[in-house]
Every structure is written in structure tokens, then in C-alpha cells.
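Every number in this text was worked out from the coordinates using simple rules, so none of it is lab data. No experiment lies behind these values; they were computed from the predicted model shown. Cβ atoms are built from the backbone, for glycine too; each structure is taken alone.
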Structure I
Amino acid sequence: MTNTPETLAAEFTARFDELIASLRVIGVNYVALLEPRFGRHEIGPFDHGDLTRMRDLSYMVLDSHEIANGAGVIFTPERIAVKEECIQWHVRGANGYEPYGFVFNENSPEYYDFLQLPWFSVPRDEGLPHLHGPYVDFLGVDEYTLTCSIPIEIGGRFAGVAASDLNFAKFEQVFLELARGIDEHVALVNLDGRIVCTTSSRFLPGEKVDKSIEHRVIDLEASFPTLRVVASPK
């Protein structure tokens, strides 16, 4: 089968839809776990069984998606009883999966103020899944990252997001492998029109596509807006 920009777009569409499906599994399980006890009210504190179940759901995403660096749920502070339980997040560590420690002291320069970050604010304000990045997560894992997130409602009210961080280096490697053999210059661009990954110096990462270059755009037909493939004749 000939590899084309269209087959590249189809492959990434499938991968994003699989990731969203995993995040929806997290969301459904959190609702089933917490809604009967807390409803529309303050959520928590969590017991050992809650934390174990939440951990296992993060592990499920990391097991299923090799380019995922971290996964879990970030609650909105206004719904959570214990602020230190606001982020239920696990990452790949040197010895397997491990919880990631965030700083919750608002007076600390390392305080993780996530409320206005797009991966949190878009699902909260628009009720839609979102792909943010790539960006350097200075206050989180301090790596070049893409974050995919979906909203969670508990008791009919926004409670937080289920999310996963994608390791950008691995993401780019997957792109280059899937783009091998395409007889065109190709790139992935984000919804801001900036180039994310490319096979050619014709497209420079971080820049917008030069409109003077002959090219066509193929949308990823995923279940939510993600990226686009740009192709230009050689």
C-alpha cells in the first residue's frame, strides 16, 4: 500500500481517538466511583480504595499508549475537599509508574497554577476535549509536551479533567516513522497553524506554514479537533 499524506492523517486520527477513548474510560469510572457519595457537592477526602482505583486508571492509560508520559485526573479546586488530593497523576519513572508530586503552596514559586492553562480551561469553559501544545511544561514535568484532556462532570457539575501528557520526542519519532515513504514534503500543524513535526526544511517547527509555498491541508477526522497534515510537492 502506498503511503500518502492521507494515510498519515488517518493513522494519527485513529491514535487520537484511541487516546480519547481511554480518557473517557477514566471519566466514566471516576463518575461511578465518586458521584454516588458526593453528588453535586464537595468531593473527598479519598480513602485508600479510591486512591488505588484512581492509580489503576492512570496505569491503564500508560499501559495502552506508549507515548503517554503521564495520565490521570486534575480536579477543579472549588470541588475538592483536600487540596493535596486535587491532582491524581502518575508518570513513567525510572522504576516503573509513580505518582508525580506537585506543589500546592500558593506562595511557592513552584506552585502549579493550572486553572488558566488551555488543557484545563478549554474543557472547563467549553465542555469539549482539547489538545494543547507542544509546549514546555515548566511547572509540571518540565519537558516538551502535548497534553490531551477531556472534561469530567460529577453530579452534573464540572469536576475536573481526565488528561494525558504525550512525550513529544516519542510523538515526533512516531510521526517520522509513519511518514516514511511519502513522496511529498509533509508536516503536522496544530490548530494555531504552527508546525509541530516535519520531514522537510521547507517547513520549520514552531513557524507557520509559508502561504507562498504550494501546499494542501488534510484535517485529522478525529472525534475532536487535534492537528492537521500539510503536504507540499517535492
Structure II
Amino acid sequence: MGFKDLFSSAGRSKSKLDKHIKTVQNQYAQSADRYYAMEQLLEMGDIPAIVGLMKRFTMNASKSIEDEEEKGWLYKRLLGLPLDTVLPAAKEFCLQSDNIAWVLRVVEELASKQQEWDILNALLAHHPPGYERDPSAKLQLLTHLQEIDDPRVPDILAGYLEDPDEGVRFFAVEALLDIGEQRSLGPLVARLGNPAEDSLRLRTRILTGLARLGWDVSAHRDVIHKAIGNDHTFDGTHIKER
């Protein structure tokens, strides 16, 4: 921002916006100062201010009790905002942040099914199966998806069985086994038999999950026989835990 811009109306507003956003993200600021900054951003009320306000969720304050109280307070305040402001702000925030769980809760609470999927589809396009230096936002997105009762979810999760991050793949395995849709058997067995899969805990989790679901896996005998270890048995139809 240039020197002259600082003294224009727009310049002063931008300076004030930046100041309040900086305060809400300051983990060492006084709680009262963060509350004041959050109130000011709420009063501004436009999308940039609300995106900045949501950045409070990206920081853990030095005092854990205050941190929880502030985030809970902010969550409730966001639920009272106009949908035509908070939903676009939520989408913008989630596309640029690694800490999206709180804001996805806001979306879940306020948005219609179509509005929520519009945001989720944008996030899925932004975090496809593939390398990310920090997959935390991807994992938060998949955690949110897992809780949605929608026939699209298992197929979306199955795509992340191919993610290069073992933690993401393992989450996808657990989520698919938890949902328990029979059509997930093929992708799970394919992952089990993938020669590039070097995660023992992931292969073991698939075998244990299929055993507990009691699914008929006779169509995949060759893969199961090769993958079976000391913790499971296979009778040609079902996997069992020892």
C-alpha cells in the first residue's frame, strides 16, 4: 500500500482490516483484544472481513481454555450471518487454508445440500488424489465427507486409495470399511494387491476390515491368498481373524 493510499478512505479501511486480521491470528494477544478484533470484523461484515475472521480457526492461542471458548463463540456468531456472505467466505477461506474443519462445520449447519456440495466439489478439485506437502486440509475434507450420508461418498473416497500419502490412503481405507458399502470391495482389494503398496498396517487393516464385514471375497482368491498373513485365515470365501 502506497503512502497516499493510506490516507484514502479505501486505504484506511484496508489498513484497519489487515490490523484486525493480524490480531485475531496472534496467539499471544490478550483474549479481550482478539474478541474486539473479531467484533470489528463482524461489524465490517463483507466477505474479505469474514474470510479474515475465519482465520481465527487457524491459530491455537497460548491458553487452551481461552482458545476453545473463542472458537466456540466465533462458530456461533458465524451461524448468525447472512448466507450470501458466510457461504462464499467459507468457500474462499477453505480454498486457501490448511485448517478447515471448523468452517466446514459452519457450512454443514447453514448450507442446503446443493450449496454444501458446491463447496465440497470445489475443495475436492483443489485437493485431488496426488502429492501435497501438507495433506492436513485434504484429511479434514475427507473426514467431513465420511460423515455425509450420500451415495457419492464411497466412490470419492475410493479415489484416495491411490493418494501418494500413506496417511491419506489409510484414512480412505478406514472410512470405506466404516461405511461398509459392498461396491467398495473392488477398490479395497485392488489396493491390497497393488505391488506398490508398502504399508503393512494398511494391508492388515483391509484384511481385518473385510473379515469383520464378513464379505464373500471368493472372486478375489488370488489376491487374498498372496496378501494373507499370520493374523488372518482365508477359507476361499471369507477372511477370518486369528
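A value of 11.8 was computed for mean count of other Cβ atoms within 10 Å over residues 91-98; which of I, II is the source structure? Working shown, then result.
Values: I: 11.8; II: 18.4.
Label of the originating structure: I.
Identify the structure, out of I, II, from whose coordinates relative contact order in percent (Cα under 8 Å, 6 or more apart) was calculated to give 10. Present the calculation step by step, with values, prior to reporting the outcome.
Working: I: 22; II: 10.
Comparing all candidates, it corresponds to II.
I have 0.70 for FRET efficiency 1/(1 + (r/R0)^6) of positions 43 and 131 (r between Cβ atoms, R0 = 30 Å, to 0.05), calculated from one of the structures I, II. Which structure is it? Walk me through the numbers before you get to the answer.
Working: I: 0.70; II: 0.15.
Considering all the candidates, the number was obtained from I.
One of I, II was used to calculate distance in nm of label points 7 Å out along Cα→Cβ at positions 51 and 107, giving 2.6; which? Present the calculation step by step, with values, prior to reporting the outcome.
On the way: I: 2.6; II: 1.5.
It was calculated from structure I.
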Discussion item. Quick check: 0.65 is what I get for FRET efficiency 1/(1 + (r/R0)^6) of positions 99 and 219 (r between Cβ atoms, R0 = 41 Å, to 0.05), calculated from one of I, II. Which structure matches?
Written reply: I
Practice prompt. Name the one structure among I, II that helix-only ellipticity at 222 nm (-39500 (n - 2.57) for each DSSP H run of 4 or more, over all residues; to 500) of -20000 was derived from.
Written response: II
Worksheet, complete the sentence: When I, II are compared on distance in nm of label points 7 Å out along Cα→Cβ at positions 67 and 211, the highest value belongs to II
